[in-house]
Every structure is written in C-alpha cells, then in structure tokens.
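Please go over the structures that come below.
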Structure 1
Amino acid sequence: MPLKYRLRQRVAVGFAILGSTLAVGFGALVYFTSQGLDARLIDDALSAEVEDYRARLGRNPRSLPPTTATVRGYLVHQGGAGSELPEPLRNLPQGRHQVWVDGTSFRVAVVSGPDWTLYMLHDRSQLAKRDQRLIVLLLSGIAITGLLAAAWGWSLAGRVIAPVRELAERVRGQEPDQPPAPFAEQFAQDEVGELAHAFERYLTRMRAFIERERAFSADASHELRTPLAVIQGAVEVLLADRQLDERNRVRIERIGRAAHGMADLTATLLTLARERPGEGAVAGPCPVAEVVQEVVEQHQRLLRHKPVDYQLVLQGRPELAVARPLLAIAIGNLVRNAFTYTERGQVTITLTATDFSVADTGPGIPAEELCCLFEHSARARRASRGAGIGLPLVKRIADRQGWSIAVTSRTGEGAEFRLGFT
C-alpha cells in the first residue's frame with residue numbers, strides 16, 4: 001500500500017530530491033574533472049621526468065633513473081635480465097598505464113629507446129588520499145544541500161498552500177443544511193479562487209437539493225400516508241361485513257396486505273431519506289422472532305401450488321433497537337425472494353441470537369453477479385432476477401443499523417443470505 005503524505009511534505013520531499021540530484025550531478029562533475037586534471041598533471045610530470053632523464057642519459061650513459069618520494073624509474077637494456085623490474089611492470093607495452101606495485105597505485109610511462117626500455121613511475125598514494133577527502137566533502141555537500149532544499153521547500157510550501165488550507169477550513173465550516181455563507185470573494189483571482197468559486201457553487205446546489213428533498217419528504221409523508229390510511233380503514237370496514245362472500249374476502253385481504261406493505265415501505269423509505277443515523281427518536285426493543293413469524297405467514301401464499309417446503313428454525317429470540325417496519329422490510333425482502341424463485345425443494349429460515357439467514361434450493365446466482373447484487377443497477381436487477389429495490393434496500397437498512405449482509409451461492413444449487421446483527 002503506497003504511503004500517503006500531506007501536500008507540504010510532498011513539496012519538501014520534491015525539493016530535497018531536486019536539490020540532492022543537482023548536488024550529485026555537480027559533485028560528479030567536480031570529481032571526474034578533478035580526476036582528469038590529476039591524470040593530466042601526472043602525465044605532464046612523467047613526460048618532463050622522461051625527457052630530463054633521456055637528456056642526462058645522452059650525456060652520461062651510466063646515469064641512473066630518478067628515485068624520489070613520488071617518482072621512481074627503471075631502465076632495462078635490451079637483452080638485460082631486468083631482475084629489479086617489479087613483476088606488474090613486465091610486458092607492459094609502450095604508453096601510459098595505471099598499475100599497483102606492492103599495494104601502492106602508480107601512474108607508469110613506458111618509453112622505448114634504441115637498445116633500452118624506460119619505466120617511469122609516479123606515486124599516486126597522496127592523490128588517492130586527497131580523492132578520499134574530496135569524496136567525503138562532496139557527500140557531505142550533497143547531504144547538506146538536500147537538507148537545505150527540503151527546509152526551503154517546506155517553508156515555501158507552507159506559504160504556497162496557505163490559501164488552500166484556508167479554503168479547506170472555510171469549506172469544512174460550511175453546513176449543507178444551513179443558510180449559505182459566501183466565502184469565494186475573499187480569495188485572490190487565481191487557481192485557488194476558481195476552486196473556491198467551484199466549491200461555493202457546489203454547496204449552493206447541495207443546499208437546493210436538500211431543500212427539495214425536505215419538501216419531497218414532507219409532501220410524501222402526508223400525501224402517501226393519508227390515502228394508505230384511508231385504504232386500510234376501508235379494508236377493515238369491508239372485512240367486518242358479514243355478508244361478504246369468501247371470494248371477495250380473499251381479494252380484499254390481498255388489498256389489505258398490499259396496503260399494509262406499502263405503508264411499511266413508505267415509512268421505511270421516508271425514514272432512510274429523512275433521518276441521519278443516530279438521530280431522531282430512539283427505537284424501542286423490537287422482538288425479532290415475532291417479526292420473522294409474521295413475515296413468513298404473510299408470504300406463505302407464494303408457495304402455493306409449488307413442491308416447496310419451508311422450515312422455520314428459531315434458535316434464539318433477540319430483541320433489537322430498531323424500528324419494526326425497517327426490520328420487517330429487511331427480513332421480508334429476503335424471505336419473499338426465496339419463496340418466489342424457489343420452484344422445488346426447500347427453504348430454511350433460521351434465527352439465532354446474532355443473525356438471521358434464509359437458505360433455498362433455487363437457481364442460485366452466478367458468481368460474476370454476486371459483487372453487484374446490492375447495487376442499484378441493471379446488472380444488479382438481473383442478478384436478483386427482479387426490477388425492484390429489494391436487495392439494495394436491505395443493504396441500506398443494514399448499513400444504517402450497523403448490521404452486515406452476506407450471500408453465498410452456487411449456480412443451480414441455491415443461495416443463502418445472512419443478515420448479521422452484530
């Protein structure tokens with residue numbers, strides 16, 4: 001997982017990298033330039049020593065090669081044994097070479113005469129020590145340059161992002177459901193100012209949307225609940241008529257169930273749209289086992305004329321702090337789906353102290369569609385074999401209450417939905 005840094009830190013790190021890179025480049029240039037100059041100076045000194053010795057050799061054939069603290073010479077005559085010549089110098093061709101003799105680095109000039117070969121060596125040990133000191137100095141300079149660049153970047157970034165930080169504070173202090181408080185004009189006419197105007201326009205649109213949502217919720221609460229209450233009242237009056245025949249009674253009971261379900265669904269949707277989690281009236285303990293039994297009884301009709309058995313297993317009787325319509329809608333959608341799409345076999349409904357599950361022997365759900373089962377999309381509707389909002393609504397209720405919802409399925413073998421309360 002990549003590390004995340006604040007903008008100011010990233011600017012400081014960028015300046016540090018830039019400064020260190022420039023310092024490394026400059027240090028490399030200085031080092032290699034120094035190496036080139038050292039080699040050239042040594043070659044010039046060797047050339048001068050060689051010319052001086054050749055001149056002395058012309059005047060006195062017995063003249064010995066120079067031997068000083070930094071320069072050492074070997075003269076080997078043609079046919080001579082050359083026993084004094086160090087092993088690393090033997091068989092060196094004419095020209096300039098870099099060799100190690102007895103653990104010491106030498107620059108060697110090999111010059112051939114009519115009947116002799118001259119090996120002129122220049123000791124590089126002092127230059128090597130100087131090179132080490134130069135490397136330490138360059139590395140120290142690179143480190144100091146990187147730290148100074150980082151400090152400069154940190155300071156510069158603080159001044160540059162100050163308007164961004166101020167904008168963040170202004171936006172953070174805005175409440176979408178409160179009257180607008182303009183702030184964009186307080187920023188300069190630059191990129192940050194454009195961003196401030198964009199945020200202000202966005203917040204204005206957000207407030208307008210919230211006002212429309214509030215108006216819709218208020219209107220829906222009145223305009224939908226009132227006719228539903230009228231329908232339910234009419235159903236009760238009709239069912240109380242003793243002269244009502246059985247055929248019409250079944251139809252009116254169906255209307256009553258639909259109206260009751262619509263009332264619960266309307267209350268659930270308005271609750272999810274209008275209240276924030278943790279706000280509003282606190283729901284009292286809701287007996288989950290009673291709700292499960294009621295839901296199963298309401299949906300038994302879906303199994304008529306089907307070779308399907310269902311089993312209700314109550315292994316616990318938990319009570320949850322949740323509005324009863326919310327719980328009924330969540331459980332009802334899971335039970336209805338299982339009863340509707342299971343053509344043969346069995347549906348097992350299980351309630352424990354910690355979760356509720358529905359397992360069926362229906363057609364199952366393809367593995368590639370499980371990931372989008374609780375989304376509002378065409379792909380999710382195909383996966384749930386429907387066009388409604390059932391499973392996405394269950395997911396919204398679960399998220400609101402802090403529950404978990406999971407599904408396991410194998411194509412052709414059925415599916416199991418599990419609603420966890422903890």
Structure 2
Amino acid sequence: MTFTSKNLIDNNPLSGLQYATILICFLMNMLDGMDVLVISYTAPAIAKAWSVGPQTLGAVFSAGLAGMTLGTLFIAPYADKIGRKNMIIFSGVLMGACIYLTSSATTINSLLIYRFLSGLGIGCMLASTAALTAEFTPNKTRDFWVSFVISGYPIGAVISGLVAAKVIPAEGWEQMFRYAGIVSLVSVPLIIIFLSESIDFYIKAQPKNSLQKINQILNKMGFDAISELPEKAPKQAAIPVDKLLKGKYLKPSIELWIALFMAFAALYFMTSWIPKLASDAGLSLKLAIYAGTVFNIGAFFGIVTQGYFSSKYGLKKTIGIILILTAVLMASFGLFVGSDFILLVFAFLGFGIQGGFVGLYAFAARMYPTEFKTTGIGWSMGAGRIGGIVGPALGGMLIGMGLTIGTNFLIFALPALIAGIMTWRNSSEDVK
C-alpha cells in the first residue's frame with residue numbers, strides 16, 4: 001500500500017508536533033493582523049501630523065493591500081516549489097524589516113513604498129500558513145483548524161489596537177511601527193526552530209533528503225518510519241496557475257474569486273476606516289482606536305464560531321448565511337449612529353464579516369489539491385485583494401465627498417450580500 005500522509009493524519013489524533021505547527025501558524029497570523037491594522041490605528045495621528053485628507057490615506061491603505069495582492073498572486077505560489085516553511089520564514093523577515101522601516105517615513109511616497117513592501121510579505125504569510133495548516137490537520141476538523149489559524153489575524157489586530165491606544169498619544173505613531181517591526185523579526189527564530197514542513201510537500205515535490213526529513217517528522221509524531229518515497233508526480237514546468245482555470249476547477253474558482261473580491265471590499269473598507277470614521281463621529285482618538293479593537297474582538301469569536309459550524313453543517317451554507325446577515329446589519333448601520341450600542345454593532349460586524357471572510361480561506365484550502373494548494377489559496381486571496389484595494393480607496397472617495405457613516409455602510413452592504421450568495425451557490429464538488 002502506497003504511503004500517504006492523508007491517511008495517517010485523518011485516522012489519528014493530533015500529535016504535539018501538529019499542535020505546535022498550528023500554534024506557530026496562529027502566531028504568524030497574529031503578526032499579520034498587527035502589521036496590516038497598524039496603519040489604520042496610526043492613520044488619524046498621521047493625518048493630523050501631515051495634514052492629509054481621506055483620499056490620500058485611502059491610497060496609503062490600498063498600497064499595502066496592493067502589495068498583499070501581488071504577494072499572494074506571484075510570490076506565495078512558490079511555496080509549492082520551495083516549501084511552506086521557507087516561504088513563511090521569508091515572509092516574516094520581509095514583514096518585520098519593512099514595518100520597522102515605516103517608522104522612518106517622512107513623506108506620503110515613502111509611506112506608500114514601505115506599506116507596499118510589507119504587504120508583499122503579509123500576503124505570502126496568510127496563504128502559506130493556511131496551506132500548511134490544511135495539510136497537517138484531519139479532514140473532519142480541517143475547516144475548524146484553518147479558520148482557527150486565520151483567527152490569529154484579528155487577535156493581532158486587537159493587541160496592536162490596545163497597544164496603539166497607549167503608545168500613539170504618548171510616544172507618537174512612529175514608535176508604533178518600531179514595536180511592530182521588532183516583534184515580527186523576533187518571531188523568525190521561532191519559525192525556524194518550531195515549525196515543521198508539510199509531509200505532503202516532501203512527498204509531492206521531493207526535494208533533497210525528503211525521505212530523511214519525512215521520517216524525522218513521523219518520528220516526532222510517534223509514527224513508524226517509511227523505507228522509500230512514493231513515486232514522484234511528473235515535474236511541472238512552472239507554478240500551475242493554469243490548473244485553477246481548467247476542468248472541474250474553472251467555474252468554482254471564478255465563483256470563489258468573485259465572493260472573495262466582494263468580501264474583501266467590504267472587510268477592508270471597515271478595517272481601514274473604522275477608527276477614522278469613529279474619530280470623525282466625535283469620539284476621542286483613544287475611543288476611535290477602541291472601536292477598531294472591538295471590531296476585531298468580534299472577529300475572533302466570529303471566525304471560531306464559523307469554523308465550528310462549518311465542520312458540522314458545511315462551508316457553503318455556513319459562510320453564505322453569515323455574510324448575508326452581515327450585509328443586513330451593514331445596511332441598517334445608520335440607525336445606530338450616535339447610540340450607546342454603536343460599539344456593540346462594531347463587534348457584530350467584525351463577527352460576521354471576518355467570520356465569513358476567513359471561512360473562504362478554508363474553502364480554498366479544501367477545494368485545491370496539495371500540488372497547487374498554496375497556488376490556489378494565493379490566487380483566490382489575490383483575486384479577493386483586488387477588492388481589498390478598491391474598498392478602502394472607494395471609501396476614501398465617498399468619505400471625502402461628505403457621505404455619512406450610515407450611507408457608506410449601506411453602499412458596502414451590497415458587496416457583502418453578493419459574497420454570501422456566491423459562496424452559498426458555489427459549484428465545487430469538493431466543498432460541502
């Protein structure tokens with residue numbers, strides 16, 4: 001019988017090595033959340049210090065997202081060639097260095113460049129950790145674990161929000177970027193020491209010493225060694241992007257990309273602009289930052305809840321319902337402006353949009369095979385991030401035009417609704 005890690009992982013409880021891999025991937029996504037949202041938390045202070053308007057800040061938000069898009073589209077797929085662990089190490093170094101250097105920005109142009117470069121690393125990190133987690137977890141609970149790992153993203157955003165509320169008023173926005181960069185760089189040794197490469201990657205790619213490395217991982221997991229590698233699949237001339245748009249993957253991929261485009265547009269409008277919108281509504285800088293923090297606290301619970309229900313009832317139905325209900329709440333947001341319930345509404349919005357959005361990572365991880373799993377996740381996220389670029393930029397234009405908070409949320413309820421419908425109706429046979 002041919003050895004497959006799938007049978008081994010699906011039919012045995014999680015080992016200490018698997019839990020360690022999950023936790024490291026969770027930590028990396030915490031850092032991702034911190035590095036993405038730090039610009040949102042510092043935006044009011046930068047706008048005040050540099051006397052720039054919302055349109056200019058929208059361009060800065062979109063520069064980071066443009067980097068994330070190109071990272072997931074054109075760099076993350078190389079994890080299918082060089083390995084998930086090597087890509088995660090590369091991403092951690094790039095993120096940390098560029099985030100730290102952002103503290104030295106003195107012009108909008110330099111800020112744009114640093115946000116773009118850090119975005120490259122962030123995009124690669126998200127796709128690679130999702131792929132690695134999917135390959136190290138059993139089929140029965142895979143959707144939960146992938147969602148759990150991505151839930152590190154809002155946790156990082158919450159922590160950075162709490163820190164930003166203390167640091168920015170006291171030490172300035174520059175210091176916030178220095179702290180974030182240092183923490184990201186310090187994480188790199190943890191990846192090198194504690195993170196394991198995917199057994200599936202060694203089986204399919206078979207780089208040098210693959211058999212020895214597989215047996216080292218099997219030994220740490222408490223399983224018997226294997227004597228030889230399975231037959232290697234035919235070598236691929238290039239990263240198999242074309243396979244995403246062939247045969248049975250064509251229609252589901254397009255449907256998934258549309259859902260992600262719409263979900264990203266709604267999500268990144270909110271994550272980028274909530275602190276600024278709350279500040280414009282009359283909240284103090286500290287309370288405006290807490291609005292973003294509450295949003296991300298809700299996001300964590302939404303992601304974990306989505307992962308649980310997806311494992312029980314399927315990804316399509318669970319994500320679809322969550323996103324549609326979120327669209328309804330967004331459309332009615334104007335009713336709560338000025339009320340005592342506004343922070344609670346932010347929490348529910350984070351619960352819904354992030355819960356549904358992160359479920360789409362698990363969707364992509366389940367839909368594509370190991371040979372091009374990171375490519376599939378990366379291109380799905382890349383297609384979605386185009387919406388992430390459009391969302392904050394469009395939000396900046398609408399806010400600059402003087403539209404109210406309620407009207408902005410009503411406009412962005414439409415993409416959330418479309419994302420829910422497209423997910424529920426996705427034609428993939430591999431995802432329930």
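What follows draws every value from the coordinates through simple rules; no lab data is involved. Treat the numbers as computed from the prediction; the structure is a model and nothing was measured. Cβ atoms are built from the backbone, for glycine too; each structure is taken alone.
What the table shows:
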{"read-out": "Comparison of 1, 2 - label where Kirkwood radius over Cα pairs in Å, for residues 333-372 alone is highest", "value": "2"}
{"read-out": "Source structure (of 1, 2) for distance in nm of label points 7 Å out along Cα→Cβ at positions 101 and 365, computed value 8.6", "value": "1"}
{"read-out": "Value 20.9, 68, calculated as Rg and Dmax of the Cα atoms in Å, assigned to which of 1, 2", "value": "2"}
{"read-out": "Identity of the structure behind 0.95 (criterion: FRET efficiency 1/(1 + (r/R0)^6) of positions 85 and 157 (r between Cβ atoms, R0 = 41 Å, to 0.05), calculated), options 1, 2", "value": "2"}
{"read-out": "Given 0.95 for FRET efficiency 1/(1 + (r/R0)^6) of positions 93 and 173 (r between Cβ atoms, R0 = 41 Å, to 0.05), calculated: source structure among 1, 2", "value": "2"}
{"read-out": "Structure (1, 2) behind the derived value 26 of relative contact order in percent (Cα under 8 Å, 6 or more apart)", "value": "2"}
{"read-out": "Parent structure of the calculated result -19000, given that helix-only ellipticity at 222 nm (-39500 (n - 2.57) for each DSSP H run of 4 or more, over all residues; to 500) is the read-out and 1, 2 the choices", "value": "1"}
